[in-house]
Structure P
Amino acid sequence: MFTKLNYLNVGDAGTFRKTGEHHSTPEDVDALIEHLKTQNKLVIHFHGGLNSEPVGMEIAKKLSNSYVGAHPITIVWETGLIETVKDRIGDIHKTKLFKKLVQWIIKRASKHFIEDFGIGAKGSTGLTEAEIQQELSKEKPFENLSHTFSLGAKSASFSLTEMELDNLFDEIEAELEEEIDFSDPSVSQILTGFDAQKIKGANTDSIQAKGISVKFIKDIAKLIVQVIRRFANGTHHGLYPTVVEEILQQYYLADVGEWVWGGMKLAAQEMWQDNTGLSGVDQHAGTYLLEKLIHLKQLHNIQIDMIGHSAGAIAICHLFKAMKQRQETLDIRNLVFLAPAARYDLFIQQILPQPNFYRSFKMYTMSDKYECNDTLVPYVYTRSLLYFISGVLEGKDDMPIIGMERYIHQVDQYKESAFTKVRAFINQDNRLVLSNSDDLNPEAEPPFITTSETHGDFDDDDSTIRSINKLLQKD
């Protein structure tokens, strides 16, 4: 039976303050601790934190029946990021400006690396308008052109210095000045609402119009060069996703990414803040639970397993930081990450230096093949949520995310010490299990199987749950 003993609903600013229909209180945690005195095993599941409260509660309800032989509790913390992003970029995709930007950028950029797709030679005119339009009508545009170009690999046919890229910018800018007719009413309509406030000296209508034209052309040229740069250095995410990422960062999602994704990461931290001087619902829910569990462990030998799905791994990283500051630990038996959305630097700072905080680590995530096939928004962003976080929400091209296989196995591309440290850790004790196990390792048995083919399905995938239960059943 699903009760308040099976979830902790984290409210505003990581506290117990009520923000939705469901509400947890310090008294609910006290009741949970009393119940745990009769239990031998506890599994704490941090859901992704990217969903709305109703979705988070549905996950908690489902998981209350999933884990065998241990009392389950789900940490429910919601931001609604998934819904916000899908709605926003779905609307963006419908605008004339977005569609035209995609066409301009792909047409200019593609001719510089088109032979890497096996459809031409360097120096050709690139893709034609008809080819571009045909691809954009597909659910996953340009995907068939990406198969000969390995993601996370530098171009086999060209490399460009920064000086060459600067010269390329001048060339592309000149081409755009000839191609784009700002007197065309259709172009004027496309530019309606374009931000001219950053144009210095735009104090008359004529100067402002000229300023907008100059700035707009320079911005497009910069976007085109950036796409080419990413293909040259191997940080691209495929042709269409890379173009979309650069457009979203430049024009559309910078504020949304900072507000929603930044707010989600802040929520992952706030639940562990100090409760000194606070009382009642103003206390931070994660810290209150942590203090009670530490005290319980001193009195009762209960085994604790911890699971973090997607952004739930970020919350666990900040839990580890809180335990380090307290110089106290829950002595976690199994630490399990499911498609974790934590950045490499956070993982290296908080998880790797604390091996005494857990006895065993396991990460279940998708192979890059399935990461690329997992479509966040059809026709618009044709990679997974982790790719979107890496390429857009973190505000940096190709930000390394711990749950993405490309950074683990693309050894020639990602050589820095951070990748070396994570590889050394992941390669120990069979810590990494990639989906789809039926394809990659058909003979595998739990706890080494996972068949989730989408980012959101790991805590709903029967094979993954069976693998986790195998870990939970060990003494």
Structure Q
Amino acid sequence: METAHTSAGPAPVFGPTFEEMLHPERMPAEVRHRALLLRDTAPLDPVNLFNITWKDASGRVRYFVLEKALTGVDANILVLYGREFPTGSHKVGATYAVAMEKQLAGEIRPGEHTLVWPSTGNYGIGGAWLGPRLGYASVVVMPEDMSRERFEGIASYGARVMRTPGSESNVKEIYDACRELAKDARIRVLNQFQEMANYRFHHHVTGGSAVEAAVDLNRQGLGDGQIAAFVSAMGSAGTIAAGDRCKQVFRDCRIVGLEPVQCPTLFENGYGSHAIQGIGDKHVSWIHNVMNMDAVMAVDDLECKKGLQLLSAPAGREYLAGEAGVSPGLVEKLGQLVGISGVANILGAVKTAKFYGLGPRDNVITVATDALDRYQSVMGDMELEYGSVDRGRAAVYLESIFHGVKTDWVQEGTEHQRRRWLNLKYYTWVEQHGKTVRELDAQRSQEWWVAEQDEVMEFDRRLKQARGF
């Protein structure tokens, strides 16, 4: 892997363009070959930057399709899964895009700056892996009540962690800690909730991959080749940016954002605490295009955790593959490739299909951000508190949690609601983080968002020039 040299400090490391992450076949052949070769044998080698893609070695988008035996609905629910990205989550793509844009702009330099990654989970783990690969010391600021596996992952990649009070919903405490750290001139805070590179990665790479998945499914004789809805939880609001791309390609596509019943930020102005690690952070992200969203729906955090129990417990998998009639291959995938937020997204996709009355030709696309390996300790705690899953409990969970999804907790994106959602940004970004009212008002126009999307081409041009190939 080539690097560009500077007169001071280590040579900067450069990785793939946005277009190469969407279409890895367009990477230089020798680089892509080496990245695939070292993917499993040397996962800490920087060449793995070129494995930041939704596609497998054959160039197909990694996704699976849920069956009616599990969902209870006729619509095709496609789940893009992030387990095969470096670090085991697609959030590493956002960390890469944010850091690379800043490196190209000269705002960060290896050997000179320490990178700080504010996160409630996978973005922090992504930063812990990415920073050292690019030559930067890295610190992850994360709530202390996150899963044990998250902290172990950060340590394994060579980054430090600063624990803040609370859990998933306590993002203000993260911001407060970052503000103190930033008093050091060597610190650079790479805020996923604010940096538009996060939006650009998901709009171009995740959104483009979702479009390709729908077309691929149609080649197999399923669905109409279009996307009826893109459904995603709203943690940093990075992933849901893919919906903007889907709607640009398929005009009738609906964008549905999910948040927990226990902390309904857009739905009820943000209050409470919840336990779906990776979604719902009690504020509206700066990078969230709420003016383009068609609905907000809320899901229950306990149902999401019990749903993962069903998909992961041996008795649950046995019941699904037996009496429930779910194919063994799908049961195997669900047990390996889905985490708590993935279950939340699946339940939200089912709710979306029911609410809009979608049928067998309609495709709903969602994402499994990470996998079970991040939540073994949480599942252990669930078993201690609620008991293990046996055949009887598996049947109840399938019927009540998956088949029993209701169409309550739905708020449609009327013009009034969209304005209200946008106005909620004021309290975090204007009052606390120095944005102006004029900057906030600019986000009311889709032209503002299109201009941000178009920055991808300039980024790719500059990156190719910097890396020399």
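Overview of results
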| read-out | value |
| --- | --- |
| Parent structure of the calculated result 77, 54, 36, given that Cα extents along the principal axes in Å is the read-out and P, Q the choices | P |
| Computed 23.0 for mean count of other Cβ atoms within 10 Å over residues 12-19 - originating structure among P, Q | Q |
| Read-out distance in nm of label points 7 Å out along Cα→Cβ at positions 76 and 284, computed value 3.5, structure in P, Q | Q |
| Computed 2.2 for distance in nm of label points 7 Å out along Cα→Cβ at positions 172 and 236 - originating structure among P, Q | Q |
| Given 5.4 for distance in nm of label points 7 Å out along Cα→Cβ at positions 188 and 308, calculated: source structure among P, Q | P |
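Read-outs throughout are calculated quantities, based only on the coordinates presented, and are distinct from any laboratory measurement. These numbers come from a predicted model, not from an experiment. Cβ atoms are built from the backbone, for glycine too; each structure is taken alone.
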